[in-house]
1. The value -9000 for helix-only ellipticity at 222 nm (-39500 (n - 2.57) for each DSSP H run of 4 or more, over all residues; to 500) was derived from one model only; which of 1, 2 is it?
2. Taking mean projected area of the Cα convex hull in nm², for residues 147-210 alone for each of 1, 2, which is largest?
3. For which of 1, 2 does mean count of other Cβ atoms within 10 Å over residues 35-42, calculated from the coordinates, equal 18.5?
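Here, each number is a calculation from the coordinates, and none is a lab measurement. Remember, it's a predicted structure, so these values are computed and weren't measured experimentally. Cβ atoms are built from the backbone, for glycine too; each structure is taken alone.
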Structure 1
Amino acid sequence: MSQDPSSTLLVTGGSGRLGRRVLELLLAHGDHAIIATTRRPDTLAGFPDDRVEVRQADFEQAPSQLATAFRGADRMLLISTDAVDRPGRRFEQASRAVEAAALGGVRHIVYTSLAHPVEDSPVLIARDHAKTEQALAASGVGYTALRNNLYTDFLPMNLSAAIASGRLVAAAGDGRAAYVTREDCAQAAAAALRSDFDGTRYFEITGPAAVSYAELAALASELSGTDVAFVPVDTDALIAAMIGSGLPEPVARLMASFDAGMQGGYFAPVTSAVQELTGRPPMSVRSFLESHRDALERRSVTP
């Protein structure tokens, strides 16, 4: 993939896990000027490289104000926010950022979208991603949509609880997800940002295989030496269980909607996008969990 080392690259959400990792990958190449934006610049005060210019940016600001933070950047990685307090807020934030990028002279936006983002998806945040992609299309700015599948990184926490109880409870039936690691998402994002592509394109960012909850339960059993049974439930029962365990209701409903998306086949397609963008294959669920076996064992110990 060809690159233009003269481009100035900007990463939004630079203090988050994905944003920080992308910054590290960009710095490893050392051939671009780099800007990182964050709501709180002090959170990047300890970032171990002074080659990154840190700017304050809040997606609640008006686009005309936000554009100042983006000015001077040629290519921008727009990392979707984690707003879940009310429907539509994530899109409102992203649409301001898209408008601000156009006002600020950004030539290309790389956006971290969601797998199969259609407005009638059962996944509660899919509509926000679909509308953001529509805003990108209407902006006049070139863009790359990286439609990230579900993160493999969340599985150790979920499976450790299942190992402790012997039950993996889910509302996805025999649905599957092509789980992808945050590292592979970061590698893909950094590659797309460094590219000189300036048109429009979409990538479904996935792992190498689609995995069901029954298969996850079997893998948890194998890695832990403890019997873990997959227990299918309906969506309402799953939401009630999560609220009962202490999750706020909006978060519980969001998490349950991912299971509904799995059951509907929205996360099942597998692609070669990570290989195409980065030149290396994505990590499998098995390999990731084997490399995080200590986290499974540590978290599954009950006090």
Structure 2
Amino acid sequence: MSSGVVSALRIATRGSALALIQARLVEAALRRLRLEVELVPVVSAGDVRAAGTAPGEGVFVRALESALLAGEADLAVHSAKDMPLEAEPELVVAAYPERADPRDALVGATLASAGAGARIGTDSWRRAGFLLRLRPDLRHHPLHGNVDTRLRKLDAGETDLLVLASAGLDRLGRGDRIAQRLSAEEVTPAGGQGALAVQARRGDRRVRQLLAALDRPDVRLAVDTEREVLEATGGTCRSPVGALAQVAGEEVQVLAAAVTADGATYHSVVLRGALGEAPRLAAEAGQELLAHVPLEPPP
């Protein structure tokens, strides 16, 4: 038996309620493997930004990546949908654990019950565009902040309905606030939504081997495929493009959709094939969306 002391695995996480819950899910999974684990909260520029402003793309992810690269943590837990397409070369996603509900959800009203002219509280042009396609009479009301902040703004009458990720509400124990879970055909989710991405240093073989026990190959293939759809459109995680890949046995189905910010132009595509064809399906889906929807950079 070795006399060497193995230090606790340090998990970099943001300090928000949802981020901590997600990090603790990974922490619990590692503890079940009889590993010592500790959380390392990291404050990002997005956490201290001025109220009412949107964080820059990837700002939360980059802060945790910086902690990893500096050796201040051994792994980091991200919402997969927030991961920039341009990966940090010295880091890898070592595990995609079990995925939660990928769908978006309405809070405050259903699609049918929302009044004419109701304000859609969201900072996502994807969510707003898909909803405006279905209900052109609604109004996009840009709204920023974490889940609790947005719920408070809804309750204070600052908006009429919210569009949030079902997974986030469920993980926070706020599933009871959901008025309607939107089907992927109604509002196609962001690539990776509902999934966690556990990142480690590329050269840290020990940590990568430990995290391999948490990895779900079906989730990895689905998330990779969804991100490849977005990459094929030349977009970013803020683009009004949605993708959902579902693995069933040896086959994968890819649903991809794009919409203009006003909801006026929309196109969707569903492709199916063998698991090994997933990259080709993603590329084809992305190219088809580009051929039908003018994808302008979000404001």
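1. Numbers: 1: -13000; 2: -9000.
Answer for the origin of the read-out: 2.
2. Numbers: 1: 5.5; 2: 6.5.
Evaluating mean projected area of the Cα convex hull in nm², for residues 147-210 alone on every structure, the highest lands on 2.
3. Numbers: 1: 18.5; 2: 15.8.
Considering all the candidates, the number was obtained from 1.
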